[in-house]
Structures are given as structure tokens and as C-alpha cells.
Structure P
Amino acid sequence: MLKGINHVALIVSSEETIDFYRKIGFKEISRKYREDKNDYLIMMSDSNSTLEVFLREHAPARHCKPEAYGCRHIAFDVECLEDVISVLKDYEQQSIRVSDSGQRFVFITDPDGQPVEFLEEK
């Protein structure tokens, strides 16, 4: 039935958050101002994934402590965790952990408080 995930949609507050996703390899494909919503719809893509980003400066802050229902985090496969940690050194990071299957991973928080998980390919 399902063939895969088409895209992930995010609401962000600033260009700083757009830059976070650029740093990990996403490129802006299109940007359209939506007057009726007073925001920008920005499509970003890397070779495997698409982000549909809504740049809306006055959206409510993410409710993450305690965690609310809904999307908990997004996750990306990466070749090397140390490379990601180096590129994103200015953002809040947790320690590298190892899953039960032996895969190393780390969570880094984007400027809007969205947890982003990076999993190192085995």
C-alpha cells in the first residue's frame, strides 16, 4: 500500500532555522509568499528527502516539555556523526548514544526547538 514518505512539513520562525537545514544538506527548491496566511511556503530537498517548510514568524512555540501528542522528532541517516556534530556545533546537542542494535545516534535541536535525530549508517 505505502511506497514511502513523500515529505515532512515543518513550521519555522526564522531564516536561522532555514539555515540549520541548509547546513545538513537541504537546498531551497522554491519559495512562495502566501498573502492569505502571511507566511512563506519553502520547499527544500536533498537527494533523498523533501521538507515542506512554512516560515511563519508568529506561530506559537513548540510545546516539548512535557512532550505533547504529535510528531516527536525527525531523523536522518548520515555517514559520520562527527561531521554532523562539527557542522552543527552551535546548536544544542545531546551526547552520542548507541541503540540496542549497535547504531550510533545523536539528537541536535534546531533553533525553534525541534529535535532532529541523526543516525550513523553501520
Structure Q
Amino acid sequence: MLLPDLRNTDQLKTQLSEAEVVLQTAQQIMKDFALFGLEITFSGNTDSAYEELHKQLVSQIDGLIGRDYNRLVSVLYQVDISNKDIEKAERELLDYNHMEVIAHEIIVRDLKKVLIRNYYKNNPL
């Protein structure tokens, strides 16, 4: 198994079509947010996973921007998303507002974590 090109959006979308990868990504997002006392849930419906998770993330991000910006910064640090990543995504995702871009980047980054973890799990050094 080759590690997918994590910079290639089309390959990442292909990975999101695999039910197990979607479930693992949702679990990673829920885990990352739970560390900060924030609840993200997932119905298990892999066909609408992106929309379901994205909507919840936007809601959480909106709340954090308004009441606890420092916790948002901590979440982004935990997930490993920089201002540079957000700025780049904003230039590429012109139809998304700022919160939607951040939510998208969280999903993409946690998907990458899952893919890397699965790759090394199946291909030990």
C-alpha cells in the first residue's frame, strides 16, 4: 500500500469514499475536540459525513470565536493547523467563509492523520 499524496485534493476525496477511513476520521475529530470539552457527534452515515461534521465544526468554531478564542487556538494547535494553512485554504475555497474554511481544514488534517496512521500500521518499519 502506497501512502496517498496528501497534497492532492482528489486523492483525499477518494480516501473519504472508504467507509472505514471516514469512521476513523470522525473518531479523530471527536477525540480532538473532546480534549477541550467540546462535543462533536457522528451518526455513522458515511455518505453524508463531510456535511454532518462540517456543520458541527462550523457551529463550534463560531461559538469559540465569540466566547473563547484562546480555546479555538488550542484546538487548532492540537489538530496541527497553522494560520498559513488557513490563509492558503481561504485563497482556494472562495465559496467558504472563514469558519467554513477552518472546519474544512480540520476535517482534511484529521483525515491525513488517519491515512498516515493506517499506512504505518500496515507497513511497519
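Every read-out reported here was derived from the displayed coordinates using simple, explicitly stated rules and does not represent laboratory data. The structure presented is a predicted model; accordingly, all values stated were derived computationally and were not measured. Cβ atoms are built from the backbone, for glycine too; each structure is taken alone.
Tell me which of P, Q gives 13.5 when you compute mean count of other Cβ atoms within 10 Å over residues 62-69. Walk me through the numbers before you get to the answer.
On the way: P: 10.0; Q: 13.5.
Matching structure: Q.
Could you tell me which structure in P, Q was used to calculate mean count of other Cβ atoms within 10 Å over residues 22-29 as 14.4? Could you put the intermediate results ahead of the total?
Values: P: 14.4; Q: 20.6.
That value comes from structure P.
Determine which structure produced the value 7.9 for mean projected area of the Cα convex hull in nm², calculated from the coordinates; the candidates are P, Q. Don't skip to the end; give the middle numbers.
Values: P: 9.3; Q: 7.9.
Working through the options, I get structure Q.
-23000 is what came out when helix-only ellipticity at 222 nm (-39500 (n - 2.57) for each DSSP H run of 4 or more, over all residues; to 500) was calculated for one structure; which of P, Q is it?
Numbers: P: -3500; Q: -23000.
Working through the options, I get structure Q.
If FRET efficiency 1/(1 + (r/R0)^6) of positions 54 and 102 (r between Cβ atoms, R0 = 35 Å, to 0.05) is computed to be 0.40, which of P, Q is the source?
Details: P: 0.40; Q: 1.00.
Structure P accounts for this read-out.
A value of 23 was derived for relative contact order in percent (Cα under 8 Å, 6 or more apart); which structure in P, Q was it taken from? If you can, show how the numbers build up before the last one.
Values: P: 23; Q: 33.
Here the read-out was taken from P.
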